[in-house]
Structure I
Amino acid sequence: MASSKLDQTLKNLPARPGVYLHKNAQGKVIYVGKAVNLKNRVRSYFHKSAQTNSPKTRRLVDEIADIEFIVADSELEALLLENTLIKKYQPRFNVRLKDDKRYPYIKVHWQDPFPRVTTTRRLQNDGARYFGPYTAAWAAYQTLDLVRKIFPYLTCTRAIDGKDERACLYYHIGRCAAPCIGVVSQAEYRQIIDNLCDFLSGNIEPVVADIQRQMAEAAEALDFERAAQLRDQLRAIEQVVEKQKVVNTKTMDEDVIAFARADGDACVQVFFIRGGKLVGRDYFVLEGTAEEEDAEIMTSFLKQFYDQSPSVPPQILLPHEVDELMIIRDWLQGKRGDKVSLKVPRRGKQRQLLEMAAENAVETLNHLRAQWAADESKQTEGLTELQQALDLPETPLRIECYDISTLQGTHTVGSMVVFAKGVPRKSDYRRFKIKAVAGQDDYASMQEMLRRRFKRMTDEGYRDTSKIEKSGDKSEDAWALIPNLVIIDGGKGQLNAALEVLDEFELRDAIPIVGLAKREEEIFVPGESNSIMLPRNSQALFLVQRIRDEAHRFGVTYHRTLRGKSAVHSGLDDVEGIGPKRRRALLQKFGSIQAIREASVEELAAIPGMTRRAAQVLKDTL
C-alpha cells in the first residue's frame with residue numbers, strides 16, 4: 001500500500017512524456033524509467049496485477065519511498081534523458097552494462113587544421129572523429145601502431161606552420177608525414193588522415209584505390225622513393241585485409257548483436273562488419289537481467305551501447321524484436337544522420353551471422369562464469385576456513401581491518417578497509433586523522449579511531465550485515481553496517497585496547513574481533529592465551545594477509561600525503577604576527593631559518609613590513 005506522500009504524488013502525475021525515478025527510504029535511486037504518459041505508467045506499478053505477475057515489480061514497489069519525475073517534450077527526449085540518468089545512478093533494478101569503466105576509443109582530432117590521432121576513454125561533441133570501442137587499451141594501441149606505418153600521423157601538440165628547422169625522430173623512422181617542416185601541405189596531410197579514417201571505418205577499397213593512384217603518379221614523375229613508400233603501404237594494408245574474415249559478399253556496414261544468458265548472468269556479443277568484412281568484435285556483461293524478458297534485455301542494451309558509441313551503422317541485425325522499436329530507430333537515425341534499419345533475419349547469410357554471434361556469446365559467457373566461479377570458490381573457501389579457525393558464529397561476509405600509521409610520533413593516521421565476500425569494497429574504506437593523542441601512542445590512537453567508527457555506527461542505527469551482503473545491496477550507509485569480523489593490525493596490546501572500546505559501546509558480544517601480529521602471522525583471540533596459526537597454504541591465511549596488506553597500504557598512502565603537505569611548512573608559519581608577506585620578505589633577506597634565528601632584533605625590525613614588536617616575538621619564538 002502506498003504511503004500518503006506517495007499517494008499524493010501518484011494523484012498529481014502529469015499525463016505527459018517524461019522520466020520517473022523510484023527512490024528508497026535512504027533517498028537512493030533504485031529504478032529509472034521513461035513513459036509516453038507518466039500518469040498511466042507510474043501508477044501501473046501499484047496495480048495488483050502488475051505485482052502478481054512480476055516478483056521483481058513486487059520487490060521494487062516494496063522499496064519505493066519516493067517518486068520524482070521529469071517532464072519531456074517527446075518520447076525521444078525522454079529516452080535520451082533516461083539513458084543519462086541510468087548512467088549516472090546505476091539503479092540496481094535496471095538492466096545495465098556491468099561496471100562503469102569507459103572503453104578506449106581512437107580519437108582523430110578532425111577539428112584541428114592538422115589533425116592528431118590519440119586514444120581516449122571520453123566521448124565529446126567536439127568535432128573529432130571517434131573509432132571503437134576497443135575491449136582493452138592494448139588493442140587500441142596495437143591498431144594505432146599498425147595504421148601509423150600506413151598513414152603517418154601527428155601525435156605532437158606543436159603549432160604547425162611548415163617552417164620548423166627540423167623534424168622529430170618519428171619523421172626519420174617513417175611514422176610521421178612531417179607537415180611541421182613542409183614535407184606535405186595541409187591538404188595532403190588531411191588527405192592522409194581522411195584515408196586513415198576510412199581505413200578505421202572498414203572502408204578499405206577507396207583507400208587502396210587512392211594509394212594506387214598516388215603510386216602511379218609518383219612513378220610517372222620518376223619519384224621512385226615516393227612510389228616505393230606507397231607500395232609498402234599497400235602491402236601493409238593487404239596483410240590486414242587478409243586477416244579479416246569475409247562474412248558477406250555484399251559490401252555492407254552492419255552490427256550483428258546476439259546474447260546468451262544463464263542463471264541471472266547475461267553476455268552480449270557484437271560483431272562489427274564493415275564493407276562485408278568482420279573487422280572486430282566485442283562482448284559486454286549485463287547486470288539486473290535475472291527476471292527480465294529477452295526483449296527488455298536487448299532494448300536496454302541497445303540504448304546504453306549506442307548512447308556511448310561514436311558511430312551507428314546503417315543496419316543492425318538482432319536475434320528478435322525489441323520493445324520501443326520505432327522510437328529507438330528514430331533515435332539511432334538522429335545519431336547517424338541517415339536511415340538505420342533494425343532487422344531480425346529469418347534465413348540466409350544474415351541469419352548465419354546471428355547464429356555465429358550467439359555461439360560466441362554462449363562460449364564467452366561460459367568462459368566468464370568459469371572464471372567467476374574459480375575466483376568466488378577461493379573466496380568462499382577462505383571465508384569458510386576463517387570461520388572454522390576462529391570459531392565464528394557466522395560466515396564473515398563483511399570484514400573490517402584497522403591499522404595505525406605514524407612516523408616518530410607525527411602525523412598519526414588510522415585506516416579502515418572493508419572486504420565484502422572476500423573482495424575489497426573500496427567505497428567503504430575510511431581514513432582517520434588522529435587528533436586527540438599527543439606523541440606516539442598506538443594504543444590510544446587505535447582507540448580514538450575505533451570510538452569514532454562505532455559512534456557513527458550507533459548514531460546511524462545498526463543494519464543486519466549478513467542479509468545485506470547476501471542480497472548484494474550496496475545502497476546501505478557503510479557506517480551503519482555491523483562487521484562480521486574486525487581485524488586489528490597488531491598483537492595482544494592493540495587487541496586489548498580495541499576491546500576496551502567495544503566494552504564502552506557494549507559491542508564485545510556482538511562483534512567478533514582478533515589481533516593479527518605481523519612477525520609470524522599470529523592471530524590473537526580475546527580470552528585465549530595461545531595464538532592461532534593458520535596453515536601456510538590455506539586460503540584463509542591468504543585472505544587475512546591481503547586484508548592486512550591493504551589496510552597498511554591505505555594508511556601509508558594517507559600518511560605520505562600528510563607528510564608531503566608538511567614538508568612545505570615553514571618554521572615561520574607558527575610565529576604569531578608573521579604572515580605570508582613578512583615571511584617572504586624575511587626569507588628573501590636572510591635566506592634561511594637559521595640566518596633569521598641568528599639575526600638581532602634590530603636587523604629583523606629593519607625588514608620592510610616588520611615592526612619592533614613583531615621582531616621581538618619572532619626572536620623569542622625562534
Structure II
Amino acid sequence: MNKELKAKLSTLPLKPGCYLMKDKKGKIIYVGKAIKLKNRVNSYFRGAHDFKTTKLVSNIADFDYIVTASEKEALILEYNLIKEYDPEYNIIFKDDKSYPYILLSDDNIPYCRLLRLKKKNKYRGKIFGPYPDVGAANNTIKLINKLFKTRKCQNLPKELCLYYHLDQCLGYCAKDVDVREMQKIKDDIERFLKGDNAFIIARLKDEMHQASEELRFEEAQEYRDLIMDVEYVTQAKQNVEGRRKEDFDVFNYYVEDNYISIVGLFIRSGRLLASDVHIDHLYDDPKEEFVSYLYQFYQHNLLPKFLVLDKEHDLSMIQESLGIKVEYFSRGFKYQMLQKAKVNAQTNLSQNKQIIKKDEQYLEIIAKEFQKYIGFVPDRIELFDNSHLGGELTCAAMVVYEKLKPNKKEYRLYRLDDSYDDLKSMEEVLYRRYFRVLNDGLKCPDLILIDGGENQLKVALDILTQLDLKIRVIGLKKDEHHSTSILLDENLNPIKTDHRSSLFLYLASLQDEVHRFAITYNRKLRKKKTYASKLDDIKGLGKKRRVALLRKYHSISNLQKQSLAELCTVLPKGVAELLYNKLHEVKHVDER
C-alpha cells in the first residue's frame with residue numbers, strides 16, 4: 001500500500017456512506033456502502049482475504065467516498081452509483097431481467113384492455129403477475145383475448161374491425177356496449193388471472209359438447225384445443241399453494257466457494273407463480289451484497305404486498321428503504337417458502353458452479369490473447385453485418401459484447417436503403433450508428449469489428465475520420481470458402497494470429513452471431529412483406545370472404561396448410577384456385 005492511500009484511509013470518518021474503489025486508470029471497479037466508512041474501507045487492506053476479495057484489493061489504486069445521513073440513504077446512493085458506473089466487481093441486476101406483468105387496464109372504463117407491462121411504469125388498472133418470462137405473459141394475454149370479448153384496439157377505429165367479425169370483440173367502436181356485460185367480462189378475467197379456471201373449462205366443455213351434437217366437429221375441436229390451452233397456462237400454479245390467498249415475495253441466498261446464489265419466489269393468491277435466480281462472484285460481505293441486489297431488483301420490478309426475508313437482516317432498514325412491509329416467519333407456509341428459496345439457491349449454485357468456472361477460465365484465456373495479439377483487452381466490442389434479398393429488403397445488424405460477453409440488450413437492427421452494394425450499406429449503417437453515438441452521448445466502443453476485407457475496413461475508417469472518432473477497428477477478412485482467414489489492422493496489414501487460437505475462434509463466433517441476427521431480421525422483413533400481400537389483389541376475394549377465411553383458419557400459416565379441395569368448400573372454385581396458387585408460389589432469390 002502506498003503512502004497516499006494509507007494517509008487517505010486514516011482520514012475516513014466513522015459515518016455512514018458509500019465508497020468507490022478505483023484502479024490505476026481511475027476507473028471505478030467497485031462500489032460499496034457502510035454504516036461506518038472508516039471501519040469498512042480499512043477492512044479491505046488488513047488481514048487475510050479469500051481469493052476473490054484478494055483479486056479485488058490487488059486492483060485498488062485509489063478510492064473516493066461520499067458521506068450520507070443514514071444507512072438507508074447509503075443504500076439508495078449505492079444503487080445510483082452502480083447504475084452510473086457499472087463496476088466490474090459489483091453484483092449487478094440487469095435491466096433485461098425485469099419480469100413481465102399483465103395489466104387489466106381501465107383507462108377507458110368500462111372498456112378494459114389487457115396489456116403486458118415490462119417495467120415499473122405508471123398504470124391505471126389491476127396488475128397480475130409476475131410471469132416467468134415474456135412468452136408466458138403473451139400466451140396468457142392471447143388466450144384471454146380468445147376466451148373473452150375484450151377490447152383489443154388501442155385507438156378505436158371508425159367501423160367494426162376483424163376482431164368483431166371473428167366474434168372476439170363486442171364492437172366498442174360502433175355499438176353501444178352494455179356496461180354490465182363489460183363488467184362481467186372484467187370480473188371473469190380477474191378470476192382467471194387469479195388462478196380460477198374451473199368456470200372457464202366448464203363453459204368450454206358445454207360448448208364443445210353442443211357443437212359435437214350438432215355435428216360441428218371443427219368447432220368442437222377448437223373448443224377442445226382451448227380447454228387444453230387453459231389447463232396448460234394454469235397448471236404451473238398448482239404445485240405450491242398456501243391456505244391463505246396472499247400476495248408476497250420471498251428472497252434467500254446461499255454462499256459457497258466465493259460464489260453467492262440468490263433466489264426469489266413470487267407468491268400470488270397463495271400460489272407460486274415464478275422465481276428469480278442470480279449467481280455471481282462474492283467480493284464482499286454476503287449480507288451486504290444480498291441487500292444491494294434486493295434493492296436493485298425492486299427498482300425494476302413491482303413491489304409485492306409484503307416481503308419475507310431471513311431474520312439475520314436488518315428488516316426495519318430494508319422496509320424503510322423499499323417502502324413495503326418486510327417480515328420474518330419462524331413457521332408455517334411463509335417459513336417453508338423461505339427455506340425453499342434457500343434450498344433452491346444451494347441447488348442452483350451446485351449445478352451451475354462448474355459451468356461458471358469453465359466460462360471464466362475461457363474468458364481469461366481470450367483476454368490474455370487480446371492483450372497478446374491486439375495490444376489491449378476491449379471493454380466493449382461492436383460488430384456489424386448486412387443482409388439483403390436480391391438487392392431488396394436491405395438491412396443491417398449490430399451486436400455488442402461487453403466484458404467479452406454478449407449484451408443482447410444493446411443489440412440493434414437497421415433498415416437500410418435497398419441496394420446490392422454492400423459497401424454503400426456498410427457506410428450507411430456505420431454513419432447512422434456513430435453519428436447517434438456522438439449526438440446522443442451514447443457509450444462508445446473500444447473496438448469495432450468489420451465483417452469484410454480491405455474495402456469494408458476503409459469505409460469504416462473513413463466514417464470514423466469524418467466524425468472525428470478515435471476507435472480501434474479490425475477487419476475480419478474471409479476466404480473463398482466464406483470462412484474468416486485473416487485479421488486486418490487499421491493500416492490494412494494482417495495481424496499475426498494462430499488460426500487455432502482461442503481468440504481467432506472467439507472472433508469467428510462473434511461473426512456467426514451478428515450474421516445470425518442480421519439474417520433473422522431479413523427473414524422477418526420478407527415474411528412480413530409476403531404475408532401482407534398474400535390475400536391482396538386476388539380477384540373475387542373481398543373483405544367478407546377474407547373475414548370468413550380468417551374466422552375459420554385463424555392465420556395465414558394455417559391457411560397455407562389447406563388443400564385446394566378444402567379451400568373450395570369455403571370459396572368458389574376459381575377464387576380458391578387463385579388463392580391456392582398465391583399461397584404456394586415460390587421465389588428463387590439469393591439470400592445474404
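Each value in this text was obtained by applying a stated rule to the coordinates, not by laboratory testing. Keep in mind the model is a prediction, meaning the values are calculated, not measured. Cβ atoms are built from the backbone, for glycine too; each structure is taken alone.
Can you tell which of I, II yields 67, 38, 23 when Cα extents along the principal axes in Å, for residues 129-320 alone is derived from it?
Numbers: I: 67, 38, 23; II: 68, 37, 30.
Answer by label: I.
From which structure (I, II) was distance in nm of label points 7 Å out along Cα→Cβ at positions 9 and 265 calculated, if the value obtained is 4.3?
Computed on structure II.
Name the one structure among I, II that semi-axes √(5λ) of the Cα gyration tensor in Å of 49, 39, 20 was derived from. Could the numbers behind the result be given before it?
Working: I: 53, 42, 27; II: 49, 39, 20.
Of the structures listed, the value fits II.
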